[in-house]
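Taken together, the values in this text are just the output of simple stated rules run on the coordinates, not laboratory data. Just so it is clear, the model here is predicted, and its values are computed rather than measured. Cβ atoms are built from the backbone, for glycine too; each structure is taken alone.
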Structure 1
Amino acid sequence: MAPDIRPCDATLGAVVSEIALGELTEPQWQVVEAAFHEFAVLIFPNQHLTDAQQIEFGAHFGRIEQLVADRNIVPISNRREDGSLLADEAHGMQVMMGNEGWHTDSSYMPLAAKASVLSAHVVPESGGETEWADMRAAFDALDASTQQQLQGLAAYHSLYYSQGQIGHVVKPGAGYGFHTQHTPRRPLVKRHPVTNCPSLYVGRHAYGVGSKDGSEMLDEIASAQLLDDLVSFACQPPRIIQHTWTPGDIVVWDNRCVLHRARPYDHREARVMKHTRIAGEPDSETCLPKTA
């Protein structure tokens, strides 16, 4: 049976049913891959994959990025193994709260992520949704003069920076993303390596806008204002979708052309998700060379 693909009421996203990802056939994968490039976010309800099955599904998209040594899947959870819940001031909880800002995964790494796979296991009674925003449609909605201006600009991306914006000061080596001192620069406009579509490449990790060659830099206030304005412009209907999670759901998205964010929830309730991240191809996801 062919998968049933129903586009969301937005410029991105589709719900895919009539498919069991744990038993994915090659013809079904070809349909999924084509839909991934078209819709950028695919929602698969009622899958209930094991960790091994989620990893196998993620591996269809490319090499798994290891967020933790020797692990291809990691919990995104406020619940410890003993069942107790993290306090808001705990390092892990602060990182998850930071994820409530619009971002794309691993833009702060020398090699940015291609895709992300997220599964729901325990969800709160309300809140804790995930939203995605279409950066392809956002770029297309800009006037031609602004498009041209942005194509000559780049920004630094740093997890230290983005967490610092919410008051979370982190020492080097405190986990994935904090283990490197290299701060990559990336163009504000990214061309997709498969579809060739241009999109905005911004989000909460971005700061320090300047020319691509680093010869000219905006002042701090002007840089922050430009980036804030771009995110505010981009992340508006009809360019956004929101998913309310049910245990068993799987969502995969294209980090090369969408932003995403988690929504707040009552931290006295457990929220347990599992995440697999797919590394980008070096030809398209490597950062700009260091400037002098």
Structure 2
Amino acid sequence: MTTTHTLQAEQLTLGYGDRTVIEGLNLTVPAGRITAIVGPNACGKSTLLRSMSRLLAPRHGQVLLDGRQVHRMPAKELARTLGLLPQSPIAPDGITVADLVGRGRHPHHGVFTRWTHDDDVAVAEALEATETLELSDRPVDELSGGQRQRVWIAMALAQQTDVLLLDEPTTFLDVSHQLDVLDLLVDLNQRRGTTIVMVLHDLNMAARYADHLIALDAGRVHAAGAPEEVLTAECVQAVFGIPSTVITDPTSGKPLMLPIGRHHATPSTTHDAEMSAL
């Protein structure tokens, strides 16, 4: 079982150049649980993950891991506890799958530390879990988008951190592999107690697989809590600007959002959407 860690943002303000993306944000990630961050494009989801992994320094406020500012922690020490799979990672030219996944073990090595049997086991388990073992000798740049995404997830798993941040981990994957990856993250959470924070665009996948949802809107937390507390028709209207019906998923028992487009809206649903927007 992994060690429980506390990850928080306090009065966090982030931006690029003259543009502020997130301002005065406060949140606490539930330790040992799966959290999904949802929200419209450009609301600050990826920016938040970048700052939580210390890739983006705050303009104001702080990100705390067990009460310590992540931006003041030694890089290798942080990498042994917290891992990040960014949205569009770039692999070195010509690197093989096995070598790329093996780079996930670097935080566990010192200057004079050699590769060990434990490293071999961690890489093999990550490749097997992501169904990429048969690709281990192939150059990463020869793979399809979906294959590359699974290889990057394997590298993140090989790092064996107690906290794992993933920015849109199901990008480029077909539905079958989306389910495989999300099931894999649940297994990781249940088996090792890994705290997982992931950005997802699919609200229903987020509600089905996460214990905790955070809905961002214009750089602020609009709602946070259990899926049934956050994924409501009122929240979908307020954050995404679309009318919807939310029912109980007969398979998972979690909320299931059914969007209502212009060509399927009835006068009553249109009126309800207009009233909820007031």
Structure 3
Amino acid sequence: MNEFRQLIDVGGGFETIVRWLQVNLRFFFDGIRTGVNAFLSGTNSLLNLPPVLIMILLLTFLAWYIASRGVAIFTFLGFGLIWYMGLWTATMSTFSLVLTSVFIALVIGIPVGIWCSKNDVVWDVVRPILDFMQTLPAFVYLIPAVLFFRLGAVPGVIATLIFSLPPAVRLTNLGIRQVPKEIKEAALSFGSTPRQMLIKAELPVALATIMAGVNQTIMLALSMVVIAGMIGAGGLGNEVVRGVTQLRIDVGFESGIAIVILAIFLDRITQALGTASQKQT
């Protein structure tokens, strides 16, 4: 058995592939690192540009406009509590990391989901890849991310992106496949091209399902951002790691509360957007 295991070394083979990519595609990964870092820095600077109180009021107005008065009150009190606990800067760092990861995940995931909905062969190929991405332990993503992009926020974004991508692909594919045949036939009868059918008929009808995928992508990104704190991604993840390693109950609890507040805010906003899109259709 040991001889057979030495003959087919799964882990060693994967390590060889990663090392080869690390050496031969260094320029490619450095380019990705530069681009992601620039986008992340810009998002973080934008979130920290207004004074804290103004930013809280802006987020409160956004919650009121998109969701409801109750969500707005929670947003004002919740982010006010984060400010009071001295975790505003860390929370905005986590917020920017989530926004960057989710934005890239949606830019990749939604087009791939559309492609899968139009081609069964593509879906048959992509589906086991998504299964692998969703079931592989989250900590495993950190190893190649660090090897390719070194420590810091960028490998945290990449690991979060990979971990949170599958729901965007799956639910985009599902939403478009569930568009009633009557709607497609009506669009064809009016002479719609495949592009017009997608943009004017299929995507509007599937928007509620796609928004559910966006919601799940955001929630998975938030959970992975905390784990990414172990590789120096910054934000609230670092605070949680510090609380665990130093046995600081106060630090761990306060940073955990801040993550919960941010998660509820993002969840309610995306849910409201999905409900609104469903009513429009």
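Values as computed for the structure displayed
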item: Highest-scoring label, criterion being distance in nm of label points 7 Å out along Cα→Cβ at positions 162 and 258, among 1, 2, 3; result: 2
item: At a computed -10000 (helix-only ellipticity at 222 nm (-39500 (n - 2.57) for each DSSP H run of 4 or more, over all residues; to 500)), which of 1, 2, 3; result: 2
item: When FRET efficiency 1/(1 + (r/R0)^6) of positions 178 and 242 (r between Cβ atoms, R0 = 25 Å, to 0.05) is computed for each of 1, 2, 3, the largest belongs to; result: 2
item: Structure (1, 2, 3) behind the derived value 24.9 of mean count of other Cβ atoms within 10 Å over residues 154-161; result: 2
item: If Rg and Dmax of the Cα atoms in Å, for residues 26-81 alone is computed and equals 13.4, 39, the structure in 1, 2, 3; result: 1
item: Which entry (1, 2, 3) yields the derived value 0.95 for Rg/Rh (Cα atoms, Kirkwood Rh); result: 1
